[in-house]
Every structure is written in C-alpha cells, then in structure tokens.
Structure P
C-alpha cells in the first residue's frame, strides 16, 4: 500500500503538473481575494452575486478567511480535474496493466492512489489559504480594513474550521473526479462530464426547478466549503455528499475489480 502511495506521489510531483496546478490555485486565490479588497467601494459589489462586503465586516474575525472562502469551490473543480485525469490516464496510456503486475490487488492500487491524491489536495488547500490570507493582510490597509481581530482566538478557530471545511469540499469534488475517471476511463470525457455537470447543468436545473439545489451533489459539496447556507445546513450537505460518494465509489470499485485490463 505504501509503495502504491509513493508511486502515485511521484507522478503528482511532476514539474509540469505541480507548477501548473499551484500556479492556477495561486492565481485563483489572488484574483478573488484582490476583488474583495480592491473593489470594496464598487457599486457593483466586491463579492459573489453582486454582494457588497464593507470594511467593517472584513474587520471582524471571519474577515480573515473571506477571500479564502470565495476560492473554495474553484479548488474543488481543480481537484476534480486532477483526480479524474490521474485515474483515467492509467487506461489511456495502458499503464494499469504494468501496475497490476507489481501489485495484483486492485483495491490496494485504488486506495493507494486515493490516499496520495488526498494528500495532494490537502497541500493545495493549505497553499491557497496561506496565499489568500497573506494577500488579505497586504491589501487590508488599502481598503481601510482593521486587522486587529484577525489574530484573536476566535479568528484562529474560524481559520481552522474554514480550512477543514474547504478541504472536505475539495476532497468531495476530487472523489467525484476519481469516480468519473474510473467510470469513463478517459480523462477528457471524465473532466468534461464533471465540469459540465457541476458548473453548468446543476445551476440550470436549480434555477428552473424549485428546491432541487439541495439535492445536487456539486451544490452540496460547495455548501460544505461555505460551512452551510440558507438552502441547506452543513450537516445535511455532509450527509447527502456522503451518500452520493459512497454509492458512486461502490459502483466503480466493483467495475474496477471486475473489468478486463487491455494492453
């Protein structure tokens, strides 16, 4: 199992993947955090859905993680793409057969790959949070936001809770990507299906049919990162997400174990 984790980690540490991933994560964190502070007096708002977040609100303990929360859902999409591609490309490149020669247990390969990608997702979330918070401190003076309460015990507790919630949310999206990668066995198909469903189709269905948002997997994954909302509570989203992922994981685990592996 440990060797499978190390082998997958070696793939994830490729410079092309590592640099592009963290550059994307850093760019998204910087963009959304900068919007909050640089557009603080904008009539069109400085947050999602045109909301206006004042300097007084950002001066509160939870103001420390406001930019970090905004980028949370997009970290999930990045994780979905990485998990899907790293899983499906074993079929595309025909490397799964070679892996099974060294490790005949398919479940050990699957679990080992998941553990390695989970660690990768955690590092990605920590990097995004650290960059967003550092930028928040740098831009606070320009926006006339007081940072006195950001170092309080309450702020540190909120930071810990937010990091955990965003990590769980990111992991949910990533697990969905892995499920799709095993189901379609094609990186392009898996990524396209995941992104199309979570970013577009869910929003269209939710807008057209009332009370459907709380049943959508992507909406619940994002809601976990936000710590709950008026649409659905945090515990409800955790439960619905767990049901979707357990059912999906059980299905693809059976397929992965029983499918023939071509050259």
Structure Q
C-alpha cells in the first residue's frame, strides 16, 4: 500500500481524486471557458503561446486544459493523488489526445529529486494546493527554482483566520476520521454553515439560489464539489497575506497582483514575478 493510501486509510489525508472524478461528470464547455477566462485575467495575458506552464497539484486537470487551450507551448501537470493524475489524463484524452506537449505524472511538491528534473517554466500555477501538502512552507520553498527568470508564479493559500481556522482544522480532521457512511454528520452541518447565509440573502433579495447557480462562473468550478473539498481537505495549513509576501520577497519575487478574501474564509491569491538575476 502506498503512503498516500495509508494516510487516507488512517484519516490523515483527504482523497481529492474521488471528488474531482465526480466533478468531471458535470464539466462542460461553459465551465472550461470560465476557467480560461479566470486564468487570462489573473496571469494578465490573452495567450500562452510560446510559453511553458507548470500545474502543481493539477486536481481535476481543468487549468492544465485551460493552459493548453490558451496555446501553451508546453504543459506539465503533476499531483500527489493518483486519482487526480487520472482525472488530468482523462481531460487530455477528451480534448488533446495526441498532444505531445502535455505531460502528466504523479509527483509531490515535497519531493525535491522529482522537482529537480522538471526544469523551469514561464508560468507556475499552484492554486489551493500548498496548504494541503502537509508542509506548506517547505512546499513554498521547493517551488522557487521552478520559476524561470522573469517567470510568473500564481499561488492561492488559505487565509489565516486565527481561532476560526483552528476550528475548521478540527472539523476537517473529524471528517476524515469518520467512516464513509458517517461523513455526512460533518458535511451537511458544514454545508449549512458555509452556504446558509448566502442562500438566505439570495432569497430575501428575490433571487433564490442565484449564487449557487452561478458559482461555475468563478473559475469554472462546482459549488458542491468545492464544499466537499473544503470540508474534507486535510492536512491543512493557513497563512496571512503578509507572511506569504514576506517569504517570497526574501527570495527575490515581486508582487504583481494580490486578490484577498477580505480577511474571511477562502484563499488569498498572489501573482508574483521571479526577479532573481
């Protein structure tokens, strides 16, 4: 049995691959278009033509697919979870079956020998991944050499809410330790907490379920699968925006764009440029 499988069996890690496999059943052209749109907006480019793109923790493979559709000259995707690797391969099979410039592998951001063989990339994409790897700060360190000179790093890290974040960590741990048949005991109350206020607001404003229905317009994702991923996502770490900025400033990265979650629940997004000589 692999280390990953043992961690899942012991309730020490969430099986993201299964959640993403279910997401692929609802993936459509509109969601893919929204993923492309969000990638163009955050990377501040209309095309990836002639550029290399590294997708760290590819998950469903949606953003590797978006990079391919935006004309990237080379895309490399990897994930620690074999289920996620298979999801990414499935999207390649569906949309770019003969593409020799899209490679997909199992790998970990905490495996320096693996990372050392990847080379450098013009764009390194790591959205909502490092906080789940089990050693976030080491993962942040390990990806620095992967960004080419003047290359861009796009990362998203969960915001540190202090006591609230500590409570969520306990909820996540409990969820993963429960047998599959009892996970709903944590999932449904968490769903009500996460979405209840929004649904009540939409109802009061006379637009019932509007935010839920239009959630796919945010990066092409699925509201329900994101809820499951959030509740189950474990191990999990958090950081304040200034901590991330300070870390990368010391490593000669300059901030190009910052999008915060306003101090609340969610990810802070950073677009950084490698300015090391």
Structure R
C-alpha cells in the first residue's frame, strides 16, 4: 500500500512508510474484522455506481492493492471492466491471487508503465503514508482519462492522531476541507466527499486518547495497535452490524456529519 522510486533512498523510505511484513497478519483478519468489512462495502458500493454506465472493457486500477481484499471486491463490483492491482511491495500478492483473478503489477505510480489511461483509479488508505501526497495526486491525475474518476479513502481528523497512526507509519490524518483543497489544487473536481465510520467515531476517539496516556514506548505502541486489529467475538459482530448501514447512506451520496475516515470521489 505504498510507493517507491528507483533510488535506494526512496526504496528505503517506502519500507519505512509501510511494513510489508504486516501483509500476512492483515490477510488473516480482513475478511472478518469490522473495520475492513465496512470499508470494503463502502468502496464496492461506490465503485459499482461509478462504473455502471461505462462501456464494457473499461479500465480500473487499484494503487496499493496489498493483500487484494479490496481488489476482490472491486472485481465483483466492476464485472464488465478490466481491473488491475498495483503495489510497490509483492509480499501481499500471493493473497491477492487467491482473492481475485485480476492482473497484478509491481510498480511505482510515478513510473507506472501504462500506455492506456484508466476510467477509474482507487487509492484506499494509502495517501496518508506518503510524505508528498500532492505529487502522487498529480501522477494519478495523469493516469486518468479525461472525465475519469478517482476514488479515495483516508483517515480523518488530525485530532485523532494516536499510537495506531505511529504504528502504521502515517504521515498525517486529513480534515475534509484540507482534502478538498488538495484535490482542487491538482485540478480535480470533487463530486462527493463525506466522513464515514461514524458508528465507531466516539469509541475510537476516546479509546485512543485514553490509551495514549499509558503509551510510553515503542513496545506499548505495538501492543495497543495489535489489539486494535484483534477479532474480539461479539464486539466485532456488533461493530460490524453498526457500520453495515453506512454503505446505504453513501450509496445515496448523503453527507455523514462525523466519522473516523473520509471517502472522496473526484473527477479529472
């Protein structure tokens, strides 16, 4: 879920921005964990809408496809299109091959070897890992067809910065206004933007703030982050149920007034 260029320095930076050793542990929980299930449902719902009127053979790219969990959902949501997964790290590809029949490409978005542009590009919880997100947004703009659309998810609210952001090697969390301004600066037209993950907003905000008080070293950060990714019976099911309704609101392009994440549709 990251990018690198052809220099040793940038490659090292990519590994600092995301640890590919995490792919196996993520693959073991994504299909059951409430957060991943809710995000995938929202992404698939919007992708299906965004491609519904396109002629067969349209092209879809997921940048930072990782273990392929979302990629498999995109393939089902875009059955008449050609869906491609791209990541700078190959460690997740063996999981992605199991989860979809999409073509997989190891490449950097800044040197991606595509000769044809895309109708839709998905970038899901990737931008926050990158020191220069504006540069990447420019490169994605160049990969889109005129009128092509970008579908993006990112973590919301800088005030919610916590041990989990540090563990995940995030560079930032976003406000709705800041994200809209960045898309506008690059030349996108924002069609839809909303916060989501509203059902867990208070739980995440308070839980991480309280946990932060007891986090004093790297080991504590790792333990707390690992617990966030743990499947807790009953609680996980309750949170999955609470979040399951948000895809319907997003499908109607309704504004959700608060949430732990942001989702954006932007057109070239």
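FYI, it's all coordinate maths here, none of it is from the lab. Worth saying up front: this structure is predicted, and the values here are computed from it rather than measured. Cβ atoms are built from the backbone, for glycine too; each structure is taken alone.
The value 1.19 for Cα Rg over 2.2 N^0.38 Å, for residues 90-153 alone was derived from one model only; which of P, Q, R is it?
That value comes from structure R.
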(message) Quick check: 2.4 is what I get for distance in nm of label points 7 Å out along Cα→Cβ at positions 74 and 106, calculated from one of P, Q, R. Which structure matches?
(response) Q
(request) Could you figure out which one of P, Q, R the value 0.95 for FRET efficiency 1/(1 + (r/R0)^6) of positions 26 and 82 (r between Cβ atoms, R0 = 25 Å, to 0.05) was computed from? (result) P
